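Once you scroll down, you'll see the structures, which are given as structure tokens.
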Structure 1
Amino acid sequence: MPALTNVIEKTWDSERLRVQRLEKLREAMKQKGVGSLLLKDWVNALYAINTRIPSGQTFVPPEGRCISFTRPMDDGYVSAAGVETRPTIYLGNPSSDTDGNNKGRWAAAIKDLMIESGVGDQPLGVDQLDPEGTVALYEAGIKMVNARPILQAAASIKTEDEILIYWQTGKIYDRIMPQFRDALTPGMTEREMISYIYSEVVAMGGEGLLQINVCGGENTWPWKRWPTERQFQDGDLVGMDLHVYGPGGYVYDASRTYLCGSKSNDTQKDLYRRAVDYNNTCINLLKPGGSITEWVESLPKPLKKHEEACYSFHMIHSNGLTPGEYPNVEKRHKIIEDTFKENQVLTLDCYFGESGYPEAVKLEELVLLTKDGPVKMANMPYEDRLL
């Protein structure tokens, strides 16, 4: 099984990506009535400044340069990326507040930044704070709100360069799913398959894996997620749910199920055909401007014996620097009252199992919602032998 070479081409503009993401974030701040953000989660900070800071805090003012409180080991490369840096004062752990006063000085510094930015009387959006840090900001007179809805609103509709990155990451899936199918042999274990897939994804240009599930036979129903030493058998259904980090840390999420060996039965074929039909029908019903509630109501109804499996996963969710972004729809939760938007990147889950049968079929497709409708962002083959 020869390794493939890098398939990723640099088609996007990183500086334009940074500028446009920050513009979208500030527009979302304005719409939510939030004056500034304080981001501790490095993924959230990455969205704002397009630079990874593993331990620090980033202050996002309504205009001008963002400011990151960094450790000495991170200061150099963060400054080189065009971000203003200041020494860390308090990081939300006992070791960063040895005399008990750092958190107070830190809260005062954040308050001063808000005043300097002209938003001293407006709420501060925060993503991750320890209880002591929360109290310190409160005592400094700062009103706090959850930053997550602001970040999700900004990230929901993708920029031109984010879409270009997704098209490039889709090329990995074009190649890795056929390799997964062709590598399935009786006697191979789930863990061995994961090791093989991981090395191939990195060779093709993926930054890494957020998650990979390989489940064979009875491990497909219920979906066991975590790999075992179970060996594939001739006639097994084997599914893979693959979350690849593409360029810039963008998460691509898709799944396929294939047949190991040569044997198959009528139940497997019935489940597979229903899953393919259901998944593609859900995709084809998408349209920009369409009501999410009406989309859910228009979906085909699975047979009663398939409902438990079909409704146990997301129906649809967005993707970005984190998985399961807004809009995120699950049948068993309250349906979001909103509309689909052009340039959203959406993953549609499909999981078909049957009560009393030990296997299930997992399919998952990532699509771009264009003005003309949904477009699949990778060409991942189905299992022809089951169709």
Structure 2
Amino acid sequence: MKTKSLSILLAVSLVGALSAKEIKIGAIMPMSGSIAAYGQTAYEGLSLANKLEPKLKNGDTIKIVLVDTKGEKVESANAASRLISSDKVAAIVGELISTNTDQVVSIAEKAKVPVVAPAATNDRLTQKREFISRVCFTDSFQGAVVANYAYNTLGLKTAALLIDQAQVYSIGLGKTFEDVFTANGGKIVKKIFVNSGDKDFKAVVAQIKSANPDMIFLPLYHPEASMIAIQSKEIGLNKPMFSGDGVANPTFLELGKSAVEGYMFTDTFDYDAPPTKRSEEFIKEYEKATGKKEMASFTALGADAYFLIIDAMNKCENPEDGVCINKQIKAAKDFEGVSGVINMLPNGDPVRSAVIKEVKDGKFIYKATVNP
């Protein structure tokens, strides 16, 4: 009897192994170019998450197919088209910035392939679209966090505002900050528009110095923000500087060096204050894999995008059914991620907390957590 039972068990296991298949998830990220640091850190999290959970509960294996966008819009759209038509991916993680994510979603929406954005925060991304979700907060949330913290906690009453007119991220974040800051009673004494890729900000910082604000808000990405910090210090402009999560990357410290000391910004996660059990476990695995304890927030978000998709696939009878995957992603409640607890809204936006950090002694230091 025992031999017969064992034979049946082995037969069932063999059938299960033979029926298991490979399911592909696309990763669309800037692995080279000026914002490569975003893609590289997010992919660290995504690939480690895949290593820790390489299979679904039914035995199917998950394969990540990575495409480098070089940080460009056209490359982002091309990547989405290729992954959907040629690689037949069941879901996509990416892109990292809002402008490029918009291109990805435009393609994926038509094919009904769900997209989970790790760090694209522009509010409009999820408006009037069905197959887009994100694990990061929105600009309307983080912009309000900075404005309220600066005005109410730090007592800063006037601000200069620098906006990158080429990035929807910057435009949206800047508008929210201005609306909330002025509603509190604050005043914008100078607003200046810049462009991604600019390197000479001498005239810009000179105008800000003349306006003499209590603070400067720079809803920019780290290449431009670090240069502005350096050139500000060169002319003796030493006002408090704030950004959103666009500077939440170790490369910002490498570029800005001592000029970014005291710089504050919003972020989604801090490795010194792990918000969940999964955070603690993932940080240990990350340190084991890389030798580093200091884990970037984009690494946590890259992992969360993967884990959220896997969780959704496990709830679908057919784990390659994009409609089902998308539905289950948006139904996630009390989802324990690496970056924190996530509750998804029907439109694909998460309800989640933010943290405020400051650069001290060349490191990102946790200051506070702000809950929604």
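Bear in mind that the values in this text are calculations on the coordinates, not laboratory data. All values reported here derive from a predicted model rather than from experimental measurement. Cβ atoms are built from the backbone, for glycine too; each structure is taken alone.
Table for the structure above
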{"item": "FRET efficiency 1/(1 + (r/R0)^6) of positions 152 and 216 (r between Cβ atoms, R0 = 35 Å, to 0.05) from the coordinates reads 0.50; which among 1, 2", "result": "1"}
{"item": "Source structure (of 1, 2) for FRET efficiency 1/(1 + (r/R0)^6) of positions 56 and 168 (r between Cβ atoms, R0 = 25 Å, to 0.05), computed value 0.10", "result": "2"}
{"item": "Read-out helix-only ellipticity at 222 nm (-39500 (n - 2.57) for each DSSP H run of 4 or more, over all residues; to 500), computed value -11500, structure in 1, 2", "result": "1"}
{"item": "Value 6.3, calculated as distance in nm of label points 7 Å out along Cα→Cβ at positions 120 and 280, assigned to which of 1, 2", "result": "1"}
{"item": "Comparison of 1, 2 by Cα Rg over 2.2 N^0.38 Å - largest value held by", "result": "1"}
